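Just so it is clear, none of the values below were taken in a lab; they were calculated from the coordinates. Owing to the predicted nature of the structure, the values given are computational and were not obtained by experimental measurement. Cβ atoms are built from the backbone, for glycine too; each structure is taken alone.
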Structure I
Amino acid sequence: MPANDNPYKHVSVFLNGKSEHTLQLFDHFIKQFETIGHISIEPTKTMIGISNANKRIAWVTQLGKNFIHVVFPFKQLYEDNLCFQKMAQVPGSSTQFNHHLRVYYKEDINPEVMKYMKMAYREEK
């Protein structure tokens with residue numbers, strides 16, 4: 001298949017057939033990130049990457065029936081929080097700690113989550 005025929009080049013591939021609730025959560029999450037700064041949305045084969053000008057700052061790894069699942073890659077572990085359901089060092093990496101967030105309601109993107117979104121946006125490579 002020629003590179004320009006990549007079926008994963010459009011976010012719509014991931015959003016097609018999802019519930020209205022899930023689509024609204026995804027849209028709300030993206031709009032909240034855009035209040036922090038310019039982002040780009042980059043679909044891959046298995047997930048949707050969110051990047052600032054310098055690097056990938058989050059991944060939407062799952063669009064469920066009534067939720068979206070987001071992973072933030074940080075350079076350190078942030079254990080003192082109420083928003084992440086799982087945090088773990090990436091195997092084989094001494095500098096990446098993935099923080100998993102499951103969003104069920106727009107209100108889940110609260111001030112604490114926004115704080116981590118800002119941290120992810122501003123963290124250096």
Structure II
Amino acid sequence: MSHAFKQKVFYADTDSYGVVWHGSYLRWLEMGRVLLCEQSGYKLSELEKQDIVLPVAEMNIKYKQSAKLDDEIIINTQITQKGKFYLIFHQTIVDEKTKKTYIEATFKVVAIHKDGNLYRSLPEQIQKI
């Protein structure tokens with residue numbers, strides 16, 4: 001399963017030189033993971049009501065080049081692995097026109113109870129994503 005969405009780079013996303021601030025990439029990557037879950041029929045707020053929380057346990061981000069003010073970018077997200085109690089998301093941020101890659105990232109998300117205890121295996125709802 002995969003999800004993609006388009007985002008314009010706004011002034012608030014950049015530093016004083018018009019280059020995207022690194023934290024903006026993290027926000028867009030988070031949006032991609034949330035939207036993929038929602039596309040699968042699972043809102044994170046609804047999962048939390050069922051005592052399932054999905055925090056990021058690991059992330060690896062490769063900054064290949066910088067996006068700039070007014071660029072149109074595409075955030076691509078897919079789940080590439082389901083472990084016993086985790087999901088691995090692979091994500092890229094690319095330029096819409098040139099298809100050049102700005103960011104390549106992987107995120108490991110674990111399933112925990114709201115009290116912080118790790119599930120012994122992925123809850124059934126998460127296995128369906």
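Values as computed for the structure displayed
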| quantity | calculated |
| --- | --- |
| Answer label among I, II for the case where FRET efficiency 1/(1 + (r/R0)^6) of positions 59 and 115 (r between Cβ atoms, R0 = 25 Å, to 0.05), calculated from the coordinates, equals 0.60 | II |
| Read-out relative contact order in percent (Cα under 8 Å, 6 or more apart), computed value 29, structure in I, II | II |
| If Cα extents along the principal axes in Å is computed and equals 46, 26, 23, the structure in I, II | II |
| Of the structures I, II, the one that 3.9 was derived from, the read-out being distance in nm of label points 7 Å out along Cα→Cβ at positions 91 and 107 | I |
